[in-house]
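The following blocks contain the structures, represented as structure tokens.
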Structure 1
Amino acid sequence: MRLILAEVTRFDRSSVLLGLAAFLGPSVLYWATLQPDVGFWDTGEMQTVAWIWGIAHPTGFPAFVLGGYAFAHLVPIGLVAWRLALFSALAMALGSSALFAAAREINLAPVTALCVAWTFASTELAWTRGTRTEVHALALACSALSLWLGLRFLRTRQLRLLPFWALSLSVSLGVHPVGIFIVPLFFAWIALRMFQERSHPLFVRAFQAQAKRVLGGCLLAASICPLLYLSLPVRSAWVSAVHADPTLKLGLPAGRPYWDYDHPISLSGFQREITGSDFNVSGGFHGLLRPSTYANIPTVFFADLNQALGGYDVLFILVVGAVALTIRIGKPETACLLLCGFLAVPFAASYTSESDVARYFLIAYWLAVLLFGLGLETLAKFLHPRLRQILPPILLLLLVRAHIQTIWPQLQFQHEDHRARQFIKRVIHVTPKNAIIIAAWGEATPLAYAAYVDRSMQRRIVETAWAAEDAPYFAHWRKYRPIVLVSPDGQVPPNVRRFKALDKGYPQLLLIEQLQ
């Protein structure tokens, strides 16, 4: 609370109002285009997992699940899917307001800082991920807060900021491991500041007086992350003890999606869950050492960034911003910030298991927009001192306007997209009430939402798997339940001799009638 009050009292009244606008502006923008209903793929999974306090796919994202669980249950407004999309929208808006605060820490003009925050919030990357149930929105918010606190520490040298800084990093890692790339910045900036101030008597005395308290606070904050991940096996044990997962009734081993992914109560399951070893995570880290990865970055990152920032010579303006930043916070500090802030880009470029690589770029976009605003202000000041207050806000507001004009129609389609809900109604209408419905990930997520959130699937059991994986169980299951396969291509496992399409819709719903 003292930190918040200190931040408010540091600004004049107009800057405080602009800071609120940096949060409220994106919030209203996202509110108007929120995903209103259950979705497919990852958005559908997190809508279900957060509501039931389940265990998500690796790496579990415990901070998001716990935060989403609390938010969805404490804000009883609208559909659960909409509440969790709102949770992500507020997180992305918080990340935008942290960008405003960070811009003020490096002495950008208040109006320019506000326009920088709005520019980031209105980019396609931030806007689309901020209007759906998205883990990376909360990860961005925590990482952005940590960067702001770091810049504030560099400016004020206040040791009491360090526990808050460590806390934001710890929660960020509890949301998503992508925050690991900015953790080294914490130690690098502290070491640099300690080295630079080692002969300053006031700083030395302050450090000696507060060392134990600050170190204790940092260690306590750092413990939040492992505690969050330790909640996974605890929850897994509870789910197993009370048989909360209906798929356990089918004789399947524990560790199915939604309720108990990877069954982290077991040591091997916990290791797979928190490391993401089921996916090609190591390929992403190995890519950091391959020169070919960096050769592809202009295509996978800078091309979209250049378009998002209006097609100007973005790289030149970013370089100007980086040079200006070195003057304000120091050369080694800037070098560390650029290295850590953009390290997720080559990782994501090599992470072949990720279907949505762009969301790993959020913190890099955040930093790039900050440098872009600083570069514009520096160039404007070079042209004429009075232009520093006028030209950057105008250019940035034009960017915001262009972003809204471009993205609004796309997100209106998202706002009116009820395909998942229609698919749920279709499945309920044509399948037997006690059916076992086997579907791959994309089609299973809305059905799981209907089963565990809406509770509208009655006695049907949703099994998330490829049909061939469950084929050995078919003979046993058919003795007491009908089996329906959700098949986009009409294919069935080899042991299915005869089946019947329940309707003519897509994907096909195939009722197994006879086995080999």
Structure 2
Amino acid sequence: MGLVNKRLKYIGLLLSAAVFLSGCSEEAEETEEKAAKEPVTLQWYINYSWYNTDFGENIVSQKITEDTGVDIQFITPTGNEAELLNSLISADNLPDIITLGWWEDQVDIMIEKGMVYALNELAEEYDPYFFQVADEDVVEWYTREDGNIYCYPNSTYKPKDYEEHDNIGSNQTFLVRKDIYEAIGSPDMTTPEGFAAAVRAAAAMFPEVDGEPLIPVGSHIFNETGCNSFDQYLQNFLAIPFEKDGVYYDRYTDEDYVTWLKMFRELGSEGYLKKDIFIDQRSQMEEKLAKGQYFCMIYQRTDMADQEKELYAKNPDRIYIAVDGPRNSAGDDPMLPGAGINGWTVTLISKNCEHPEKAIELFSYLISEEGQKLTYLGVEGETYDTVDGKIVLKEEVNDLLNRDRNEYDRIYGADNAYWMFQDNVMQLQWKSESEEDDPVAQLERWTMPYTHYLAQYEMCFDANTKAGNCDSQIKELWSHTLPKLLLAPSEEEFDAIFAEFVEKREKLGFSIVVEESTRQVKETKARLGLE
């Protein structure tokens, strides 16, 4: 074969190869484009057994995936939250994203063990937009001594928010079942005597409600630290101070608080504190709330909002309403806390995450105004319209929201069904005036005159310190003591149990806890400019 023919053959082979490679390149590009369009699935652990909202079917979650390229698989514990999370940490088997209370020991453990990413480092590498949308004050507050921020909170408020807005409410309410309360004459329940008389009257007139036994006094669950309804929340209603003369105050031995505990003990000895309240978990409580079995309770209004709407849909007269409840002997207004700069929960990105770049992009999106508007209102044209510059929820959407929250979440998924990054202050701009007959709105409105910024008194103890260890043991001691006090057969027995608690508490290092609490309060006040 001649040289020319050989060259022609060679050129032909090159051309064929080029065409082949070009085809391969195009196929590779198509494959890459297709892969880029396929959403990345991230596992997101929520440290609450009651959280049951799915992701992927409702329109909000679909929009999140469309905008971010992220699909989410939620993981929740079925039993004890701490046990599952501790086991995940021990096995170094953390999911991609983790959400838990800001006060939980596991936050520090995960950070100190290097199990989670620094969000600022991920943002610098993959998504600088994070720094544009993240709240500067919140970032500064959560930045650690090493200069990094490892978690981002939800539901945060700053002291200035309370100065600029008059519609911030507390979550803590005193609730009574409307029809029963009115049937017994809408009595004054602000004094121990009036409270006890109202409970007795309600139980006598309504031993049963719709075929179910009345539970005269309800409460939050009893757990390893006590019971919010009978300790912290009751103390707030009694306006018991957190400090006196610059020293952290012992609210548990306050005279007004002990007086009210003795009143509850008296009701307990008469059979009005049913065993249900000592053993029920949240799922059992929700069932009883939905049936209206409780007469009265100090309770977080958002924890029963769904059941309130169910009751309202069935019979507006059988809902729960917020009324004036326990007050101190001086008759002072309650001092109810609103959320603070710590927020409620914090969310972290695990180093087990194979796509940290997508995780930080998801964070930025959900923190942004676009993400907040989506998770709060839903998709314009489907869940709401804008009329003359005002947000108007579609009637059928709003009706379902107020009638069947589970179905609403399944179809729409707005109204903070995905609350992990909710920014309550930002969402105020889209909040419509609640209708006068909105039962949930009444609960919030009632708290507003009594709501204060009290986050400077939120203690955070490091479990690895002496103060943290003392605090943990004292809380455990209180969790065993409180039920005994409430169920004591006599006041003398109550006094003996309480004296034993105080004595044991001192031996466990209560003075160390007071000293550390005082230090934290002073430091927090200085950081927040509250001095």
Structure 3
Amino acid sequence: MNMRWKMTAAAAALAVGTTLGAAGAQAQTTLRVVMHSDLKIVDPIWTTAYISRNHGYMIYDTLFSMDEKGEIKPQMVEKYDVAEDKLTYTFTLRDGLLWHDGKPVTAEDCIASIKRWGAKDAMGQKVMTFVDAITAQDPKTFTIKLKSPTGLLIFALGKPSSNVPFMMPKRVAETDPNTQISDFTGSGPFVFKQDEWKPGDKAVYVKFDKYKPRAEPASGLAGGKVVKVDRVEWLAVSDHQQAMNALLAGEIDYIEQPPHDLLPLFKADPNVRLIDYNPLGNQYSFRPNHLHKPFDNPKARQALWYAFNQKDFLDAVIGNPEYYKVCKALFVCGTALASDKGMEGVLESNFQKARELLKEANYDGTPIVLMHSTDLQVLTNLAPVAKSLMERAGFKVDMQSMDWQTLVARRAKKDPPNQGGWHAFLTNWVATDVLNPIMTSYLNAGCDKALFGWPCDAEIERLRDQFARETDPAKQKEIAEAIQVRNLEVTTHIHLGQWYQPVATRKTIAGVLIAPVPVFWNIEKGR
């Protein structure tokens, strides 16, 4: 085993919780975790990257949160009232909310945070089109006045995944949403130890001793965020075998995304537990860049629907059908909006049809700059599969390899692909990010307001507006199906199947919550 993971006497002492404080011997519990990625970008509004979202849940709090049943519950909010005309919402914050610097959380902080999130997030952007004004009534109370009714407001404020409407101090939230923040003061259950943050090595969080949890039991991302460890260390380990050996040896406590081919080894060890904390799973996605040739032509993008098939991607990354599902439904199989409408004949690797569409698009052989993430096991094999299928359909592909954080930074660039830009990349969304047309960030077709890839389609935006105003579930499904069909023509993105990821923990770890996001409150570490 790498010497980095050999336990010294001091490390062993720390693992069992013994440290010396000013007042003498004092118990401290440290949870050692290997997350799916190294933490390099720490602004969860600037990026949708899940490691930044996970970091956000450590140090920030939210006005509302989603519980284990998928229901939205008040979190920082003590109570809220809705006027009879459903146009005015009044929110009152809980007592005792403090920033990590000891200052009280105010309504003005929340207003600034909502506005920054609403300028960046796809669902936030849509909700903000309904908003007439957000005003503070007193330090703990603010109102949101709408231009017209929508059933999305509370759901949006409790949105569970990227981008999450995390509350930040007003001075931080007033940072341009396209500029990364440099002040990491939150009001959440953990404090980020910026002085111990070493990208490529570790990120450290300590319990915020002045955090006031809600009284209700923890449920999903809602309820009481009771921290039961003193310190959490996210250790950057890219070697999966090394991480597995460390978990089996008891040198770390938790691996967020153990490779699926190693799961049988974990199952065979009596000291390790596998927990499927996110039963709805995840969805793979291919994102083309609409700004540059050839993907500025819809025919070239449509060719991808015929070149690809989901099973090849799922087999290459997940491998075991126990942990994946071929699913043509854009809005996730097993949920209310799931449908196969319009999906006949696509995602079946019909290379002849793909080549015909490329010919209609007058594709001139421009090499496709396909960004390939190399350091995340659940993404690493996606780009090579895409390259193979695209080449069989007639594309030329220049696959460029990089780590995920480099990809995340590069995908924000609009430069031409031959000048540091890009044509396409593949990623993953947790299922709760893609449950409906408003939550699905890649369906934002608002041109410059859309996420990287910048699709521009008035019809998709009209349908998304219609969905946002509709309250009848049957009519919502009809609109969602219309958007699914329209996406076959526009191709904001291509969904490439569902998959499921258990976490691996030592048996000494208890209290892992069932939620769409890995969180570290409620977790206990025994000996």
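Only the coordinates and a few stated rules stand behind these numbers; no lab work does. Computed from a predicted model, the values in this text were never measured in an experiment.
Where is Cα Rg over 2.2 N^0.38 Å largest, in which of 1, 2, 3?
2
Upon calculation of helix-only ellipticity at 222 nm (-39500 (n - 2.57) for each DSSP H run of 4 or more, over all residues; to 500) from the atomic coordinates, which of the structures 1, 2, 3 produces -20500?
Answer by label: 1.
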